[in-house]
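Trainee: The structures considered in this document are given below.
Read-outs: derived from the displayed coordinates by stated rules, not from any lab. Note that the coordinates shown come from a computational prediction; the quantities given were computed from them, not determined experimentally. Cβ atoms are built from the backbone, for glycine too; each structure is taken alone.
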Structure 1
Amino acid sequence: MTAQIAIVDDHPIFLDGMVQFLSSHGHDVVFCARSVEEAISRLQAEQPDLLILDVSMKDGGGLAILSAIRSSGSTVPVIFMTVHIRPDQTLEAIKLGVDGVVLKDSDPNELLTCIGQVLSGNKSIAPFVMEQALVHSISAPANDSNALSTLTDREMEIAGLIRAGLRNREIAGRCGLTEGTVKVHLHSIFQKLGIKSRSELIIMMLSIDNDVPAVGMH
């Protein structure tokens, strides 16, 4: 699956290498930007299929861009590609709707896999990054258990199946529901917990259950 991709990073040599790598694998890099301001300006004029953002840049980086475009109503898929991302940044990115996270020291094929997953509508967050976020959330749990207590028995059942990694179709089959009904329950769960994604739900549930092993999102 090929895509029109925009890359935002303040390292020119890295940008040049990324353009060559992605082009050699059939993707079209529509533009590169080196700052938050330039990226937001270009995005007002162009509509790529996918954004690849560096987290740490002098003027705010990927989180600032992600926040700005989500606030504008854009649902364009976003992948963070970075040397390092703090656990609190990961949690914030998940809340803002990031679709993937790839570390710059990963095998290049991991980026291609992540792009493919994201373009297919899935989340793809590096396992190590998810593990660190889970450890962080477990070490400083908020009122997650109180929030989860507002869910009905059916909603808790569905939330548990999501934590186990099941998709809507699988959950529907397990619970004897239609996919549409599962989506209605999922919407209710998100509303009650004040979250926007399955990743956030998984982190919330694991944060109150230290006995559950950390998992990566694929």
Structure 2
Amino acid sequence: MRFFLTEPQFQILVWLSYRIAATFAFGLPLFLLIWAKRSNSSSIDRLLSIYWKVSSIYAINLIFLSVESQLGQSISFIAPILIVSSIWFWSDLNEEIDEMPDYKPIALTTRIWRWTLTFWSLLNTGLHIFSWRCLNSINENYCDNWREIPFNSFMTTKTLIKFVLDGNWSTGFAKFFAYLSLILYLIGLLQWLIIKLPKNGRFAGKF
């Protein structure tokens, strides 16, 4: 990417990736989950429930990036791939959603959401591939662009915790929380891969 884009252009694309994530990886799926529960759309409800379990890796990634941990760069590359896989993998849910009529608003919104999230994953993956040196060294050029928004979020969280709870959201505590969350996430993922996937295959009922 550094051969084709200036640093300001690269920064714009990274910020675009974060904005798409805020809208389509957090805001819209939260709205869809509430909508699905209220409208008794069981297949979409099930898909969104799985999505939120898998997408928690992205929040963990943001914590690592906010404290300038090198691990955050690697997770930031992998997380969108896992997230998008989680919304297309299930054969039973795919069939049920495909059978929903296009004029049904929740079905159309879900399709738009899945394809937009897929585009975001491709954009994010492409940006990481072209800034691949950040995966090896956090001090390379362009790496600050990945850490800027997570760091701002870290400072906002620190201010809120200080104001509301009179506590201290320190770098050390944030790292501890991120590593603990990652370990629990990996345990859950391995349990599914080793135990549940061989039994249930691409059916979402036991995720």
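Trainee: For Rg/Rh (Cα atoms, Kirkwood Rh), for residues 111-150 alone, which of 1, 2 scores largest?
Mentor: Working: 1: 1.18; 2: 1.11.
Max of Rg/Rh (Cα atoms, Kirkwood Rh), for residues 111-150 alone: 1.
Trainee: 0.10 is what came out when FRET efficiency 1/(1 + (r/R0)^6) of positions 95 and 183 (r between Cβ atoms, R0 = 25 Å, to 0.05) was calculated for one structure; which of 1, 2 is it?
Mentor: 2
Trainee: For which of the structures 1, 2 does the calculation of helix-only ellipticity at 222 nm (-39500 (n - 2.57) for each DSSP H run of 4 or more, over all residues; to 500) return -24500?
Mentor: Working: 1: -16000; 2: -24500.
It was calculated from structure 2.
Trainee: Using relative contact order in percent (Cα under 8 Å, 6 or more apart) for the comparison, can you identify which of 1, 2 gives the largest number? Don't jump to the answer; show the numbers that get you there.
Mentor: Values: 1: 17; 2: 29.
Comparing 1, 2, the top value of relative contact order in percent (Cα under 8 Å, 6 or more apart) belongs to 2.
Trainee: 1, 2: which one has distance in nm of label points 7 Å out along Cα→Cβ at positions 63 and 191, as calculated, at 3.0?
Mentor: Derived from 1, not from the others.
Trainee: When distance in nm of label points 7 Å out along Cα→Cβ at positions 15 and 39 is calculated, the result is 1.2; to which of the structures 1, 2 does this value belong? Walk me through the numbers on the way to the answer.
Mentor: Working: 1: 1.2; 2: 3.4.
So the calculation was done on 1.
Trainee: 4.8 is what came out when distance in nm of label points 7 Å out along Cα→Cβ at positions 23 and 175 was calculated for one structure; which of 1, 2 is it?
Mentor: Numbers: 1: 4.8; 2: 3.6.
Traced to structure 1.
Trainee: Check the numbers for Rg/Rh (Cα atoms, Kirkwood Rh), for residues 7-46 alone across 1, 2 and tell me which is largest. Each step should come with its number before you reach the end.
Mentor: On the way: 1: 0.99; 2: 1.29.
Across 1, 2, Rg/Rh (Cα atoms, Kirkwood Rh), for residues 7-46 alone peaks for 2.
Trainee: With FRET efficiency 1/(1 + (r/R0)^6) of positions 87 and 119 (r between Cβ atoms, R0 = 25 Å, to 0.05) as the yardstick, tell me which of 1, 2 scores highest.
Mentor: Working: 1: 0.40; 2: 1.00.
Largest value of FRET efficiency 1/(1 + (r/R0)^6) of positions 87 and 119 (r between Cβ atoms, R0 = 25 Å, to 0.05): 2.
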